[in-house]
Structure I
Amino acid sequence: MHILLTGGTGLIGRALCRLWLGQGHQLTVWSRTPDQVAGLCGAPVRGIGRLEDYGDGPLDAVINLAGAPIADRPWTHKRKALLWASRVALTEQLLAWLDGRAQRPQVLLSGSAVGWYGDGGERELDEDSPPVVEDFAAQLCSAWEETALRAEELGIRVVLLRTGLVLAADGGFLKRLLLPFKLGLGGPIGNGRQWMPWIHLEDQVGLIDFLLQHPDAHGPYNACAPQPVRNKAFAQALGRALHRPALLPLPGLLLKVGLGELSGLLLGGQKALPQRALAAGYEFRFTAIDSALAALFKDAA
């Protein structure tokens, strides 16, 4: 299979490349730094700086995961514009290129996030649930999905992946938590009652591969484990995995002052459930937060 990836040099993209190279697929990554692709993703992976450089060769699938990190810094007007451009505008550019191709892929698997629902409070959210709050993250995800769905007009099957917090030992949001937790300075955020939909990196990659291989898969899928946890329970589980206490809360007021609108992303949450993935037959490798974190940090002292 010939697969084109955007966001291929990121945490999930690199893991997908490792999996698919092992399966014998031909991989191309569209990147701002195409010369670094082979070193990050594997020597056989081709890097291109422009979509036009792909050429007229066969293309079976597009995996669209590109997007600037959403929680790295406060949401100034400039930052919001960058987040929008790196997701919505990039997807529009991708669709325009696909529209001009004589041969189009069978499937577009496009990223999204559980932030599509907004802060869900105590509601259980499956893929049929409407958005709860129309905050910036929800508006961003909604526009991202609506843009990707236009590929259906080109005869392309579209899968939307509403991803939760991806657990990985060497990247993602856990990387930013490790130092304070290892120092015994970790703890819940705010009151710790907000729900955290999470997914182990192995399941994130496994689910993407599963949906790619199933021709009936289409529309949105919540990419999160079947057992979401509250933030306080997550902090306690991470402390156990690292053999450290996790008792020091990060006050919500401090976050609101320091991060502004972005603080809502950390103080709110979603009790998102992967209803459609389970119904389709995907079997999660990690369903409990303790076993997922134990697998990641089994060598922690």
Structure II
Amino acid sequence: MSSTEVDAPLRSASWLLEHLSDPSLVLLDCRFLLAQPAAGEAAYREGHLPGAVYAHLERDLSGPKRPGGEGGRHPLPAPQVLAAWLGSVGVSNASTVLAYDDPTGGHGFYAARAWWLLRWLGHRQVYVLDGGLPAYVQAGGRLSTETPSPVPAVFTPQVQAGWVASAEEVQARSPETVLIDSRAAARYRGETEPIDPRAGHIPGAVNRNWSGSQDETGHWRSGTEQQERLDLGGRPALVYCGSGVSAAANLLALAQAGRPPGPDTRLYAGSWSDWVSDPLRPAEVG
């Protein structure tokens, strides 16, 4: 496999059907609803890709919340804890990992969170299923209700520490760095704030709603479209959202546009929920 193929973040439903029986393939079902934390796991029990294990956003793909909101609503998991969980569900450093969710109704960013986390731990053979579970079913794939018993493996992380920015680094960013707010426009403008204690956005941020990274069918837009939508012009980028989850969709979009995660394409993991945990940090509206 060439380095270009390794770095491409997406795999199609037809690719999955061809590789479903590959022994090195591990499938992560990442379906979740922020307002109904049990809904994704319930949907998994009703039917999932054969052999897939369930990856719960708050239990598996996030760390524990901290007092006062520091770190945000979905802090990054400790690398060794995440690595241990990956090993427990059969992911080794030699595995090919495919994450999927259900983009129906605007819920297509959870698999991107899993993709980014594995990339952050140094794993390159990780992808997101383009179009999610509906694309697999439409391509003729069958679902299973059987809970798999994965063979435990050893996953050794190689943490990419330079891929994550703190609030202090966001404040001290260089003038040429583009700060991307991935939330819906109304939240960016401060017209509504359904979750966090303060409304608005980090001063100087531009709004690029993560949902623009996908079309009306839940498939990811082309690399050229992502490049035009995000409009970086080669400048460094810092990406955030409400709690560091939907921002992963814009990070995947940047990877499609030839800008994979790295020191010049970083995630502010705590995002807005971390930013507003300190009342002295400024906010803009409008």
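Nothing in this text is a laboratory measurement; each read-out follows from the coordinates by a stated rule. Small disclaimer: the values here were computed from a predicted structure and weren't measured. Cβ atoms are built from the backbone, for glycine too; each structure is taken alone.
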Matching task: -10500 is the computed value of helix-only ellipticity at 222 nm (-39500 (n - 2.57) for each DSSP H run of 4 or more, over all residues; to 500). Pick the structure from I, II. I
Rank structures I, II by distance in nm of label points 7 Å out along Cα→Cβ at positions 86 and 174 and report only the one at the top, that is, the highest. II
One of I, II was used to compute mean count of other Cβ atoms within 10 Å over residues 70-77, and the result was 21.4. Which label is that? II
Starting from the value 7, 31, 37, 20, 5, 0: which structure in I, II was P(r) over Cα pairs in 10 Å bins from 0, in percent calculated from? II
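Which of the displayed structures (I, II) returns the greatest value of distance in nm of label points 7 Å out along Cα→Cβ at positions 46 and 134 on calculation?
Numbers: I: 4.4; II: 1.4.
With respect to distance in nm of label points 7 Å out along Cα→Cβ at positions 46 and 134, the highest-scoring structure among I, II is I.
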Structures I, II compared on relative contact order in percent (Cα under 8 Å, 6 or more apart): the greatest is II
